[in-house]
1. semi-axes √(5λ) of the Cα gyration tensor in Å computed as 43, 32, 19: which structure among 1, 2?
2. Here mean projected area of the Cα convex hull in nm², for residues 135-182 alone was calculated and came to 3.9; which of the structures 1, 2 was it taken from?
3. Which one of 1, 2 has Cα extents along the principal axes in Å, for residues 159-270 alone, as calculated from the coordinates, equal to 57, 39, 25?
4. For the read-out distance in nm of label points 7 Å out along Cα→Cβ at positions 255 and 295, a value of 1.4 was computed from one structure; give its label from 1, 2.
5. To test your reading of the models, identify which of 1, 2 gives 3.2 for distance in nm of label points 7 Å out along Cα→Cβ at positions 143 and 239 when calculated.
6. Of structures 1, 2, which gives 0.30 when FRET efficiency 1/(1 + (r/R0)^6) of positions 103 and 303 (r between Cβ atoms, R0 = 25 Å, to 0.05) is computed from the coordinates?
Structure 1
Amino acid sequence: MNRIRVMTIFGTRPEAIKMAPLALELSRRPQIDALCCVTAQHRQMLDSVLDIFRLVPDFDLNIMEPRQTLSTITSKCLLGMEEVLEQARPDLVLVHGDTSTTFAGALAAFYHRVPVGHVEAGLLTYDKYSPYPEEMNRRMVSAIADLHFCPTPSNRDNLAREGIEQGVFLTGNTVIDALQTTVVKDFHFSEGVLNDLDYVNRKVILVTCHRRENYGTPMAHIMTALRRVADAFPDVELVYPVHLSPVVQEAAHQYLDGHPRIHLIAPLAVDEMHNLMARCHLVMTDSGGLQEEAPALGKPVLVLRRETERPEAVAASTVKLAGVEEEDIFSMARGLLTDPGAYAAMAHAVNPYGDGLACRRIADAIEWKFGLREEPPAPFGGA
């Protein structure tokens with residue numbers, strides 16, 4: 001039996017959440033020798049995710065240093081990967097998304113003439129400084145990559161506009177697969193109040209609000225609307241893991257302190273956030289990731305922003321843009337809390353970001369590309 005050696009490379013917490021389930025899927029394939037290399041671009045936050053998935057890297061560059069710059073991250077990754085690639089000699093390197101680790105890992109593999117697979121390919125804004133440096137990292141990896149694993153049809157279409165149509169696979173997003181590991185029935189929260197809430201008879205609303213674009217007046221409107229929701233509905237409990245930003249901390253405590261059914265708590269680890277999301281009634285957020293994750297758990301999402309870079313969710317009706325005006329936010333929350341039909345329509349909508357089988361599709365595509373499987377995987381959503 002022919003075997004291939006596939007190495008996943010990642011270095012930050014968001015990458016780890018989305019790559020860990022893929023690394024585990026590859027390790028279960030008898031025709032694949034799965035290797036994992038972490039750069040530890042974010043040391044502590046990365047390690048917490050590795051622990052949750054019980055994933056032990058084969059190589060750890062441990063590059064993080066105080067006040068690191070983009071140049072130091074990239075150069076240390078490149079130099080560290082030199083030795084790793086010479087020692088491991090993989091047949092394929094997999095990188096994820098758009099971090100400095102992603103770019104450096106792909107470039108190092110290219111220097112060693114090792115094929116590259118890009119997980120979560122095709123998310124483009126066409127503005128090289130927004131997001132910075134992520135947009136250019138992603139574009140440069142797209143130019144290097146031989147295999148492109150796109151979460152959604154619009155991501156695939158973005159690559160086609162760039163002239164990339166070979167080696168492209170529509171897979172869904174691996175973050176949906178991650179939920180199968182992190183969400184468990186008898187989960188025990190480290191935050192006591194989360195264990196005490198009555199998730200069956202109360203309507204628990206998970207809130208996050210931290211984006212810089214909402215600083216100032218928009219955040220004041222959001223906070224005021226949240227308090228109005230708690231005041232208007234006695235069966236509602238708001239849980240808000242407050243971001244550590246001093247601006248966010250000040251606004252949250254100024255507007256929301258002192259309410260018996262508004263719980264301001266510390267930021268949560270990924271497994272705690274996922275399990276809270278699974279138990280809540282509704283999500284109100286300005287986060288991007290929650291727009292992908294919550295619909296997979298059947299939770300409607302109100303987006304506390306004027307616009308979203310995830311238009312697929314709006315089109316699929318798994319999320320609604322509530323904006324940043326107090327009356328609009330309150331009105332949309334009231335609608336979902338009082339209209340069972342409107343709530344059910346969102347809760348039962350098909351999540352456009354995945355079905356929990358993205359890792360399987362990626363592994364199948366790799367096996368097919370290397371002649372270990374007769375047929376390529378069927379695309380996510382049949383598109």
Structure 2
Amino acid sequence: MVTIDQLMDLAYEKDASDIHLIAGERPVLRIYGRLYRLQQFEVLTPADTERLVRSICPDRNWEELQTDRSTDFGISHQNKARFRVAAYWQKNTLAMNLRLIPYKMLTFEDLGLGREVIDLLYEPRGLILITGPTGSGKTTTLATMIDWINTHRDCHIITIEDPIEYYHSPKKSIVSQREVGVDVPTFADGVVRALREDPDVILVGEMRDLRTIQAAITAAETGHLVFSTLHTTGAAKTVDRITDVFPLDQQEQIRVQLSTNLVAVISQQLLPRIDRPGRVAAFEVMICTPAIQHMIRDHKTYSIYSAIQTGQQWGMCTLDSFLLSLYRKGIIDKDEMMRIADRPEEIAEKLGETEVHRAADTQATTVQTTAQAVQTPRPPGSKSGQ
């Protein structure tokens with residue numbers, strides 16, 4: 001009979017990102033983006049999934065699961081990792097997903113982000129957004145940023161999460177971590193209450209609704225550095241998504257507030273590596289310059305992409321330029337690059353130019369080598385062909 005500890009150990013050993021437990025299926029691991037059924041275990045029955053959920057589900061969450069038909073919570077597994085757990089009902093049976101959160105923090109070098117992004121963490125106030133689809137590594141990137149501030153700055157950091165995923169022990173900073181449903185009722189309430197708790201940095205796990213977005217912008221406006229996430233791809237879509245949440249008669253004011261308070265939008269996606277097992281993040285980095293502030297305020301978000309393309313001196317980069325760099329380093333393959341790219345036709349054009357240049361360079365090298373071989377004198381007494 002399979003136990004939850006067995007599955008957690010296996011997920012940790014195999015470097016899996018998720019465990020899926022569904023009645024009528026064997027336990028499933030997601031490893032580097034692909035699903036693997038664990039053939040060493042029997043197909044799970046409804047009684048099995050209920051037993052596995054009940055073995056780790058706190059009483060408060062068990063009650064929520066019966067009334068709301070789903071619940072989220074976090075648990076620690078020995079000294080190896082934490083898991084973010086989503087338990088839910090499907091076909092009138094219990095199911096569960098467990099997302100592995102390693103204890104070890106990644107560095108900016110591990111992520112592939114440069115000094116320009118680190119410099120953003122010195123900002124005294126403003127809003128920094130990490131965006132991307134579900135499972136793209138947003139939480140990991142945020143954890144790296146908070147850990148860096150915790151290590152290098154003298155701050156009071158307050159995080160509001162659902163559930164708490166990475167634990168941050170106090171270093172140079174002090175850290176208060178509050179869980180929605182346990183320590184605060186909602187994200188929005190958590191932000192409002194945090195403002196009375198002398199914070200320097202506030203992390204909002206997710207901006208899910210209008211109240212939370214408004215509270216986060218207000219916190220940034222009142223002199224705090226605020227981090228949060230959205231399930232959007234690209235800076236322009238992120239700005240549009242935020243403004244569209246508000247009623248039409250408030251959107252103009254929100255654009256003005258965003259243009260004044262937005263520091264940066266970092267969008268990311270995960271791709272499988274070809275140089276070694278694992279996945280790698282590809283980023284788009286937008287830093288809010290005066291020109292981009294005007295674009296946001298004047299409802300010209302369609303121009304943001306061009307501003308990112310020409311903003312390398314500010315530390316900006318498009319997703320496509322980041323992908324192209326990963327491809328040229330032999331880290332990702334061409335098909336994955338094209339699948340994720342914002343403008344694959346432009347990448348194809350650049351690749352065509354690159355391949356022409358490479359062919360020309362190869363030909364020139366061959367000609368030069370041949371010429372050197374012809375011009376190299378043979379030792380006295382040697383014969384041609386020897």
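1. Values: 1: 37, 22, 20; 2: 43, 32, 19.
The read-out was computed on structure 2.
2. Details: 1: 3.9; 2: 3.2.
For mean projected area of the Cα convex hull in nm², for residues 135-182 alone, the value 3.9 is produced by structure 1.
3. Numbers: 1: 57, 39, 25; 2: 40, 35, 27.
Comparing all candidates, it corresponds to 1.
4. Numbers: 1: 2.6; 2: 1.4.
Source structure for this number: 2.
5. On the way: 1: 4.6; 2: 3.2.
Considering all the candidates, the number was obtained from 2.
6. 1
No value in this document is a laboratory result; all are computed from the given coordinates. Here the structure is a predicted model, which is why all the values come from computation and not from measurement. Cβ atoms are built from the backbone, for glycine too; each structure is taken alone.
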